[in-house]
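Asks: Input: structures, listed below.
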Structure P
Amino acid sequence: MIGIPGCGKSTYLKDMHPVVETDKLRKIHLGNVNDWSKERFIFDTAIGDILQQFELHDTVYLDSTMVESKHRESMLEKIGGRLDVEFEAVVFPADMQLSIQRIESDLDVGKDRANPIDYIQEYYNHYIETINLIEGGQVDFKVTWV
């Protein structure tokens with residue numbers, strides 16, 4: 001999934017299985033969905049979970065913002081180096097105001113979700129960099145636009 005927080009990635013994946021969720025991993029391993037202090041550990045754990053899921057399933061979904069292309073590329077290399085799989089990115093439109101409204105609405109009703117509102121501009125900037133790479137044909141994966 002490629003999109004800024006609050007763009008609809010988790011909603012899109014709600015009926016998909018199996019889904020590896022970095023927010024869920026933060027809750028399990030760090031006790032707090034908003035604890036971003038050990039991201040390398042969280043993503044290494046996600047890679048391990050993805051590899052395990054591929055032992056049982058032909059398709060595995062990753063629910064994570066992962067906005068920086070360099071991190072996505074590293075993750076794809078680690079998985080692709082161990083499995084012969086085809087990667088597909090589902091790209092969501094980015095509307096910062098709508099995303100902020102959705103996040104605030106979730107938080108207002110007590111949903112246990114990450115609150116990245118203070119970083120939404122940074123996420124958006126990385127998103128635009130990724131979109132430019134995709135549109136420039138500089139990616140090695142299939143792309144589906146939502």
Structure Q
Amino acid sequence: MQQRFKDEVRELKELNRSFSFLAFESSEPNLLDFEGPFADISKYASVKSHFRNQKAFFEKNEKVKLSEALEAITKPDAQDYLDAQKVSLMTWAITFIAEEAEKLRYYIYHQALEQIDTERLALQEESRLASWKAIYAQLQYA
């Protein structure tokens with residue numbers, strides 16, 4: 001957003017060198033909460049059958065079998081979770097960026113309008129000043 005702000009300001013200053021803009025500050029996003037896919041561990045209880053005793057687990061390398069079984073049973077749930085979170089994250093990011101872009105557009109638009117109105121008012125005041133000077137000159141000669 002900061003780069004977009006700089007680009008927009010640069011383009012507007014090319015149109016009117018007198019423009020001066022206050023920096024745009026993005027709002028803090030509401031962050032997403034992530035809860036892991038393994039909240040219900042009862043689905044994975046079947047892998048306990050790979051643990052018979054400590055000796056077999058460590059000496060006969062049954063820990064590898066347990067690890068492979070656990071990976072095989074958890075992998076689909078993990079992938080589903082990651083896919084769902086990816087969609088959620090993309091939706092959140094697109095929404096946040098669109099909202100911030102609209103805020104930036106509104107911010108620049110109103111600052112530019114205020115400056116144009118100020119310049120217009122200054123020009124109107126200058127034309128009034130000329131008429132007042134003419135009236136003053138007439139009064140001095142009268």
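Asks: Given 3.3 as the derived value for distance in nm of label points 7 Å out along Cα→Cβ at positions 26 and 122, which of the supplied structures P, Q does it correspond to?
Replies: So the calculation was done on Q.
Asks: Using Rg/Rh (Cα atoms, Kirkwood Rh), for residues 58-105 alone for the comparison, can you identify which of P, Q gives the largest number?
Replies: Q
Asks: So relative contact order in percent (Cα under 8 Å, 6 or more apart), computed for just one structure, reads 30; which one of P, Q is that?
Replies: Values: P: 36; Q: 30.
So the calculation was done on Q.
Asks: A value of 11.9 was computed for mean count of other Cβ atoms within 10 Å over residues 18-25; which of P, Q is the source structure?
Replies: Only structure Q yields this read-out.
Asks: Thinking of P, Q, which structure, once helix-only ellipticity at 222 nm (-39500 (n - 2.57) for each DSSP H run of 4 or more, over all residues; to 500) is computed, gives back -25500? Numbers along the way, then the final one.
Replies: Values: P: -15000; Q: -25500.
Label of the source structure: Q.
Asks: From which structure (P, Q) was Cα extents along the principal axes in Å calculated, if the value obtained is 43, 36, 29?
Replies: It was calculated from structure P.
Asks: Work out which structure the value 0.05 belongs to, where FRET efficiency 1/(1 + (r/R0)^6) of positions 50 and 114 (r between Cβ atoms, R0 = 41 Å, to 0.05) was derived from one of P, Q.
Replies: Q
The numbers here are math on the coordinates, done by the rules we state, and not lab data. Model, not experiment: these values are computed from the prediction. Cβ atoms are built from the backbone, for glycine too; each structure is taken alone.
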